[in-house]
Structure P
Amino acid sequence: MPKIPVITPRRLMKILRSLGFQKDHITGSHFVFYHPQTKKRAVVPRHLKDLPKGTLMSILREVGISKEEFGSLL
């Protein structure tokens, strides 16, 4: 299995937008993205630090993409 790279929330938001997700709203310290066709949601922390690997993996599961697909989007 490929290693998950360390990325910032800002980079992850760019990737989500390229996948067709749109920023739905902001709740507290989190951005909520929504995909109009698949009806999936992704919640991304709103801070400048790198995302922990567990948080990133959870977001990838919400979105429905594998580590390999994610690696090809970088």
Structure Q
Amino acid sequence: MNLKDLKYQSETDDITFHYKDKEYVICLLNDKYYTGEAGNDEDENEFNSFMDMADNWIIQGEKLKDIVKYIKLI
């Protein structure tokens, strides 16, 4: 997986992925990205663009853009 593929996928469908034994979701709604750990209501994030999300969503201490090659889509 790379950022280009993830961006395309996020524009066509909601995404669920695994990273280090946890599940995460990405939903694009009204031009905003909503993200978080699946099933964890305390981990809710909102981003204004794909690159905002890639640069600023911290997952287990790492930026999304730095771990994208390790995630596995479900």
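Here, each number is a calculation from the coordinates, and none is a lab measurement. Treat the numbers as computed from the prediction; the structure is a model and nothing was measured.
Source structure of the calculated read-out (helix-only ellipticity at 222 nm (-39500 (n - 2.57) for each DSSP H run of 4 or more, over all residues; to 500), -7000) within P, Q: Q.
Work out Kirkwood radius over Cα pairs in Å for each of structures P, Q, then name the structure with the largest result. Once Kirkwood radius over Cα pairs in Å is worked out for each structure, P has the highest.
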